[in-house]
1. Where is FRET efficiency 1/(1 + (r/R0)^6) of positions 29 and 205 (r between Cβ atoms, R0 = 30 Å, to 0.05) largest, in which of 1, 2?
2. Assign the value 0.98, calculated as Cα Rg over 2.2 N^0.38 Å, to the correct structure from 1, 2.
3. Starting from the value -12500: which structure in 1, 2 was helix-only ellipticity at 222 nm (-39500 (n - 2.57) for each DSSP H run of 4 or more, over all residues; to 500) calculated from?
4. Of structures 1, 2, which gives 15.1 when mean count of other Cβ atoms within 10 Å over residues 141-148 is computed from the coordinates?
5. The value 11.5 for mean count of other Cβ atoms within 10 Å over residues 13-20 was derived from one model only; which of 1, 2 is it?
6. Figure out for me which of the structures 1, 2 the number 56, 32, 26 belongs to, where Cα extents along the principal axes in Å, for residues 37-124 alone was derived from the coordinates.
Structure 1
């Protein structure tokens, strides 16, 4: 094991330990909080090191870069998640490559994903990206119309809604992100109560390197962590 391998192993151990402590500290079962290692811009060799250190979920932001890595690492039993903004014209590539797409925020995109999934006889799992902070600079659907969007998407035969995703504003003090995580969890419960067919509100994708402890305390099931594992990106 070289020096960099050891770094990644230790970082993953540290992050997993913190996830466990955050979950048990608020009375949750750590089994229901999973780490998505954000491997965007990280070379294949270092992603391989993370997989061999126990990472099973990987998050990518860019279709072409992800396709290359997925091909090179296809013999590993890992699950690939798309966590970047997805353009409709890239839907067919996303459906072929990813187990879970975190960033669906329009009926137009959902319709294209459904069409492409049908072509390859796949049921595509998705999360709905909610712009919980209503920032103009962020992607995501307005919280007030999220239920209506999910109701429309639930009629699509090859799309399965698994939950919600958000990115709160960036704060130096992660505690300031808490109201946004809490609001997404409340919306999650509200949609769950609607009890729509083929809508499984199991996942809450929220929390990154700076604020994942707070996100877990507010119900996150998937935390998207890159820097704490791979170090600062170039």
Structure 2
């Protein structure tokens, strides 16, 4: 990447100035540590591609944008035929509610699963680890399924097209809070579109009723961070404390 002009060389590192230090490899020269030029080509192009022949002409993630806000999707793991979906929303305020709906067969259809109130201010943005198994099963059953959430996944969304870190989050006035079951949502991982297909006049009339999030403020040390969470910026701004 450095030789291809894709990295900035003018940076200070722990090894010294410039990233070229990291193109060297250590070896023992008569028992002493020495450095020499490292490999200039991948030893297995199926694992590490070259700049000249990349796996894909774009990066592995895509920023999505639309009236629902901005989000990011890991597109590299999603089959191309699953990157675009327009389907009715199924809305949840907790990842723990998705499993029972799946077990009851309520998700056996094309749908965009919306899991909101999972952002940094709402509940500290926990790992949504319970979502991928049932959503992956729905894909295997032949349904078109996507996930839209103001929460996070640790880079392991796999084959499910997942628009995560939606900003602004629902608890902070994001349009995510106005989605209702059955609303049509368009998620396009190719063009980067994230749109709630509901008339603006209709949306203006909708009132947002915040769910009871008190359980998110106790246990596992959450009490220590309650005041901090109220000062956090959005996920896109780094979810940092903006108060001094």
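Every read-out reported here was derived from the displayed coordinates using simple, explicitly stated rules and does not represent laboratory data. All figures in this text were calculated on a predicted structure; none of them were measured in a lab. Cβ atoms are built from the backbone, for glycine too; each structure is taken alone.
1. Details: 1: 0.95; 2: 0.00.
Top value of FRET efficiency 1/(1 + (r/R0)^6) of positions 29 and 205 (r between Cβ atoms, R0 = 30 Å, to 0.05), among 1, 2, belongs to structure 1.
2. Numbers: 1: 0.98; 2: 1.24.
Structure of origin is 1.
3. Derived from 1, not from the others.
4. Values: 1: 15.1; 2: 19.6.
Answer for the origin of the read-out: 1.
5. Numbers: 1: 15.4; 2: 11.5.
Working through the options, I get structure 2.
6. Working: 1: 38, 23, 18; 2: 56, 32, 26.
Working through the options, I get structure 2.
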